[in-house]
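Enquirer: What follows is a group of structures, each given as structure tokens.
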Structure I
Amino acid sequence: MAKQLFHLVFSGELTDPRETDFTDPSALDIVGIFPNYRTAHNAWRTAAHRSVDSAHRRYFIVHLHRLLDSEEEADKAG
């Protein structure tokens, strides 16, 4: 079985499309958590295409597995 490399896909309305400050963090749209980058990217693309007319809405992919890996590394170092 392949290692699970979780990815989070979410979006929100930005105060400025060139930045990553959200107008209302409590209104973030959580698309989902996916077991690999390929499925996360497909979900990101589908969701982003639905909001193509909104210049201030942006979708993101977060590599959750990297956050989990860094916690494991900190545990090993401690």
Structure II
Amino acid sequence: MEKYNKLLRNIIELIEKGLFSSKDLKKGVEDSLKLKMEIIANKLNLVSREEFEIQKKILKKIQKDLMKIKNKKIKKNL
């Protein structure tokens, strides 16, 4: 918590001195948040929507094939 207070004090000091405009602050915060989001996404091993949809189609095909095999086996045993 002390880190954040120190950071806020530094930002306020820069703004008071006129060295830091609100646009600079906004850009800095956006860049920082984007970087944090990318780091979190990489740690979670997320996949793209396209990759997810492809895997979903593959799974459906495998399920259909499995049902066909099960049905053949049941008919064979009758």
Structure III
Amino acid sequence: MGGLFVETEEVRDVDATIRLDFLVQEGQIRAEAVVRHLKPGRGLGLKFIALTEEDGPRLTALMTRLRSSSQSRTKPK
């Protein structure tokens, strides 16, 4: 889990540093990331460069929850 893609119309330069703050059911997650690629008008590909020991497990739990939610929506019933 080295990064993520964020959908946004905001444009940032490649190699720009961004601070991310999430407030989700897993708790508050704070991270710093660097822009690795961009798709103008669509979003930014970010690589995490700093994440506290406390926030790492929360981020893992969030990604696990989102993956299972996404998989349950794509499975035929």
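Enquirer: If Cα Rg over 2.2 N^0.38 Å is computed to be 1.28, which of I, II, III is the source?
Expert: Of the structures listed, the value fits I.
Enquirer: For structures I, II, III, calculate distance in nm of label points 7 Å out along Cα→Cβ at positions 9 and 57 and state which one comes out highest.
Expert: Sorting by distance in nm of label points 7 Å out along Cα→Cβ at positions 9 and 57 in descending order puts II first.
Enquirer: Sticking with this structure for a sec: Which of I, II, III yields -11500 for helix-only ellipticity at 222 nm (-39500 (n - 2.57) for each DSSP H run of 4 or more, over all residues; to 500), as computed? Could the numbers behind the result be given before it?
Expert: Working: I: -11500; II: -30500; III: -9000.
Working through the options, I get structure I.
Laboratory data are not the source of any read-out in this text; all were calculated from the coordinates shown. Computed from a prediction, not measured in an experiment: that's the story for all the values here. Cβ atoms are built from the backbone, for glycine too; each structure is taken alone.
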